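Bear in mind these aren't lab numbers, they're just calculated from the coordinates by the rules spelled out. Because the structure is predicted, anything quoted here is derived from the model rather than measured.
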Structure 1
Amino acid sequence: MSYCAEVVIDVKHPDIKKQYTYMIPDELISEISVGDMVVVPFSR
């Protein structure tokens, strides 16, 4: 089963929306919870 997370990017820029959807790798599903701080790839 695939899981997704809504991630809020903490960047102040007018062209960047606040929330993005990221797939959660299977090996991390049991290690994360709502409200956790995560590091995600972010580029164009």
Structure 2
Amino acid sequence: MKATVDDGRCRGHGVCTTICPEVFALNDDGYAEVIVDEVPDGLAD
């Protein structure tokens, strides 16, 4: 499974990075970005 960030909907609140820091991080502009190519097993839910 691959994760994506919808740049048009991301508001930079960091919810995704709080919920799943293994997959998401905030970039220098404060918006989410995906930091892995594939979502690790067990995190897809």
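If P(r) over Cα pairs in 5 Å bins from 0, in percent is computed to be 5, 17, 34, 22, 13, 7, 3, which of 1, 2 is the source?
The read-out comes from structure 1.
From which structure (1, 2) was helix-only ellipticity at 222 nm (-39500 (n - 2.57) for each DSSP H run of 4 or more, over all residues; to 500) calculated, if the value obtained is 0?
1
Tell me which of 1, 2 gives 36 when you compute relative contact order in percent (Cα under 8 Å, 6 or more apart).
On the way: 1: 36; 2: 42.
Source structure: 1.
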